[in-house]
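Please go over the structures that come below.
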Structure 1
Amino acid sequence: MRDPARILVVDDVPDNVEILRMRLESLGYEIVTAADGEQGLAMAHEAQPDLILLDVMMPGIDGLEVVRRLKADRSLPFIPVIMVTARTTPKDVVAGLEAGGDDYLAKPVDHAALIVRVRAMLRIKALHDEIQEMNRQLEAKVAAQVDELQRVGRLRGFLAPQLAQAIVSSGDEKILENHRREVVAMFCDLRGFTSFSETAEPEDIMAVLAEYHGAVGPLIRKYEGTLDRFTGDGMLVFFNDPLPCEDAPDRAARLAIEMRDAVASLVPRWQKRGHRLGLGIGMAQGYATLGRIGFEDRFDYTAIGAVINLAARLCAEASDGEVLVSGRLAAAIEAISEVEDLGERQLRGMARPASVARLRGVRIVPEMGARE
């Protein structure tokens, strides 16, 4: 509401308009006027007053029809209307209120009654406007929160929750655009899964995958790895992107060992059900091109490059319970791990032999915390 409040006086008798104008201006209000119902409707749209004093008996469109149109017009904000009438029988008052009037004044207008009713209606107007503003702010806040939740939901598909939240809080998703960075890539999948899936019932396959994912998923979150994708029993996880971490090789090594041990604890249960399954892991360190791919409503965040292919080939080479790492990664983690140099191997699909090592274990250190 304005300060001072703007009041529209609508009356076809100039003397009545002038009396109301002088009385209200003496109280500090801004006054605009209209000489009949048509002008009153036009002025209501043009001036957007905070209160209307509306004569009932006017030629053409009377006050009752004017207030009906005002209250039905959704383009207008809430404007309280005081019906000013010489007809003060209960029937006339009820007719004015039913048409949409908020209060009434009897003619001739008593000055004290005028002041009381105008102030009361303006208090209602001020309260209504305050509530409307609160509602607008609440709607904007809810819309922003919904947008944030949607963005977090999209990002959580391939990022650790704390990283997704950090990106959304910063309001900057540029780090998800295509770029080149050194990463540690990890491929893992279940040994024997192909033959198992060819003979097992679909319900058994889904049950095994649920147990497998349930065991390794929390570990990926624990070490804040970026989960690229699931491909049945296989998955790709990489470190040092989209947010950098100086200890990416260490995180990857510790995750690999914990994943190996977690799946090993499931193997006896699977064997009792006649399933011969195990886990193989391959990891490599090198440069990759990373970024968001896909289309509207369905995006993935992925990595492409020779380091990804090498990790995949090492995974295919690994036997049950084995973690094979590239020579470069083995050198990066030698201070915290036990590695066995296996020399060079010709990996399937690779043009040249690759230096390979077996990761046997990692030294115990205090639990790794989240990145800041």
Structure 2
Amino acid sequence: MMRPLEGLVVLEFCQYLAGPWAGLRLADMGAQVIKVERPGTGEACRSLATKNLMVGGDSLVFHTINRGKQSFAANLKDPDDLQQVKRLVKRADVMTHNFRPGVMEKLGLDYDVVRQLNPRIVYGEVSGYGKEGPWRDKPGQDLLAQSMTGLMYLNGRRDSPPVPIGVAAADAICGVHFAQGLLAALVRRGKTGQGALVEVSLVESTIDMQFEALTTYLNDGQRLPNRSHGFAAHPYQGPPYGVYPTADGYLALAMGSLPKLAVQLQLPQLRQYVDSRSGFQHADQIRDLIADRLARHRTADWLEQLEAADVWCAEVLTYEQLRQRDGYRVLQMEQQVQRENASVRTLRCPIRIDGQRLFCDSAAPVVGADTDTLTRELLNA
């Protein structure tokens, strides 16, 4: 199967997660993604080890976010290497970076310079907080972006301290937005021949991810979210919405009718809450009643009963339990990627094209592994 972006060349000057996340998606879609890295050490994420896990000399997280790419080693402060890179720029369709504001200008690879070299190029920038304002020079990092956007006050319980999301949520959503912007610019270029400057930031993406909560805040008298004292999963959703303990695990309940749930759980007290307003006003008491009832039986028993009654619910799975489920196995989400000195079990692209899953068996490249090949194929062609 020919992938949609085959034939497109992407130069990636990005480090860590958000920018490379977008590059990974473009590679999954068939683009030739070339990481331009410093000779020897490569990009900084190669040494950013989660749980101190290294594979083949590179961090496990680097393998996760850079599979299927190529590596071109160049010292951007060396005039000869810089000229080679500029020759690559002339052949590229997309160029991305996530250096702090001003760095690319000093190197001579900012958008104004690059578009003179290649007017059709789609040039993408990821920053922490944008290029203007008092935050522009702060370090752009996931935990810091979560901290500065109110996100941590949506998680946990009423008496909890601020609770961050336990994955790189800011990086992930920013990477998704980045890929969307780059692809939209490529579509426009296909129609008009016009290049583009695409800009995203961690803080803007993390704010946008909270559009539901922030819109509620802006239109509800600017009252801050009030986290539940227990069991709730969303400060703006009334009961039964939440996660509850059972006799042997946990059960998640989504939106639903409290009178209907009163019948299924044999809780006649819930019948009085016939509208969402009354339910929200008495949320803590309602959730306590539901929690006490659900704790008396096993998760499987509740699922059998509630799903048959079309109550929206789900068991809360660990990674181990998830991987044992047929519903997970049929998705074929896992794949093995390899290079000469490394083999990593990771996840595939979650997108399907024409019914086909997009797998990749190539691990992240060694620093400069493709410099000679790319020089022959792109620069000496």
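One of 1, 2 was used to compute helix-only ellipticity at 222 nm (-39500 (n - 2.57) for each DSSP H run of 4 or more, over all residues; to 500), and the result was -15500. Which label is that?
Working: 1: -15500; 2: -10000.
It traces back to 1.
Here's another thing I want to ask about it. Here relative contact order in percent (Cα under 8 Å, 6 or more apart) has been calculated and equals 18, so which of 1, 2 was it run on?
Going label by label, the one that fits is 2.
Continuing with the same structure: For the read-out Kirkwood radius over Cα pairs in Å, a value of 23.6 was computed from one structure; give its label from 1, 2. Don't jump to the answer; show the numbers that get you there.
Values: 1: 26.7; 2: 23.6.
Of the structures listed, the value fits 2.
Identify the structure, out of 1, 2, from whose coordinates distance in nm of label points 7 Å out along Cα→Cβ at positions 54 and 118 was calculated to give 3.3. List each step's numbers first, then the result.
Working: 1: 1.9; 2: 3.3.
It must be structure 2, since only it matches.
Work out the source of 4.3 here, i.e. which of 1, 2 gives that when distance in nm of label points 7 Å out along Cα→Cβ at positions 182 and 302 is computed.
Only one of 1, 2 returns 4.3 for distance in nm of label points 7 Å out along Cα→Cβ at positions 182 and 302, namely 2.
All of the numbers you see were taken from the coordinates with simple rules; none came from a lab. Predicted model, so just to flag it, every value in this text is computed and none were measured. Cβ atoms are built from the backbone, for glycine too; each structure is taken alone.
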